[in-house]
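I've put the structures underneath this note.
Throughout, read-outs are computed from the coordinates displayed, never taken from laboratory work. Owing to the predicted nature of the structure, the values given are computational and were not obtained by experimental measurement. Cβ atoms are built from the backbone, for glycine too; each structure is taken alone.
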Structure P
Amino acid sequence: MIKQLAHICIHTSNLEKTLIFYRDALGLEIGFEFEKQGQPFGYYIKLGNNTFIEVFLGDPGKLGNIQHVAIQVTDMDALIRRIHSHGYEVGPKTLGADNSWQAWVTDPNGIKIEFHQYTDRSFQLVGGKCQVTW
């Protein structure tokens, strides 16, 4: 069921400076961008093999912290049943703005884990601009 690390999420106060570091200094490419109310809000940076760094404009109190770890899965429904069978709570399977299925759990240390199952329309696979409303 578990395939690989999907992404880590970081918050920044400056999308451009962060992009310059990852794109220019590290030589990585943008996979797709997020917009909120017509303005740049974040982007995915490709790390290879459908693994990414997700960057969002963030609350200054959260800057520099990893917000969550996302793990790509092949069968979200089976994984949710497995997690429940071990006595853990997991959020519902929902379709995200990026056209990927997701569900969330918190590990015993308080670390948020997002499970991702890509669809044929997932921005992680097709690129483009993903409009968000949250």
Structure Q
Amino acid sequence: MRWLSAVRLDARGMRRLLGSLEAEIMEALWVGGERTGPELHAAMGRRVALNTVQTVLTRLTEKGLVARTGTRRNYRFRPAVSREEFIAAATRELAEGLVADFGSLAAVAFTEVVRSAPPLAADASRPAGGAGTRGDH
């Protein structure tokens, strides 16, 4: 499934791959689990209209990132994929697109970046200092 429509090079973290509000909603769902739109809106603690949160949840559902259950007035939303699954698929999608457009120049750039990255930065999907990180050997 294709999830990327744009990559924001000036953003950091999940906001590079998703819109700012999409990223905030996905992070809240990944951390807090299944919720209704109003529960998610309250948990976000932002001055964004509930209607806006509901609209973004609908878009995330259409993209296949969020699963929705229940009836219209009582929809419950949960992540359809884990954070790690999303990152793996989205970065692969990005890499495939760059290699398709720029060939070996993109592949060489990836290799150089990985070789020069600090050990923990090379695998951002794992928690720093946790078991399985490259720096714990």
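When distance in nm of label points 7 Å out along Cα→Cβ at positions 13 and 93 is computed for each of P, Q, the one that comes out at 2.0 is Q. Where does the value 0.8 come from, among P, Q, when distance in nm of label points 7 Å out along Cα→Cβ at positions 37 and 61 is the thing being computed? It was calculated from structure Q.
A value of -3500 for helix-only ellipticity at 222 nm (-39500 (n - 2.57) for each DSSP H run of 4 or more, over all residues; to 500), calculated from one of P, Q, originates in structure P.
Sorting P, Q by mean count of other Cβ atoms within 10 Å over residues 45-52 from high to low puts P first, with the largest value. Comparison across structures P, Q (criterion: relative contact order in percent (Cα under 8 Å, 6 or more apart)) gives the highest value for P. When mean projected area of the Cα convex hull in nm² is computed for each of P, Q, the one that comes out at 9.9 is Q. Across the set P, Q, Rg/Rh (Cα atoms, Kirkwood Rh), for residues 29-84 alone reaches its highest value in structure P.
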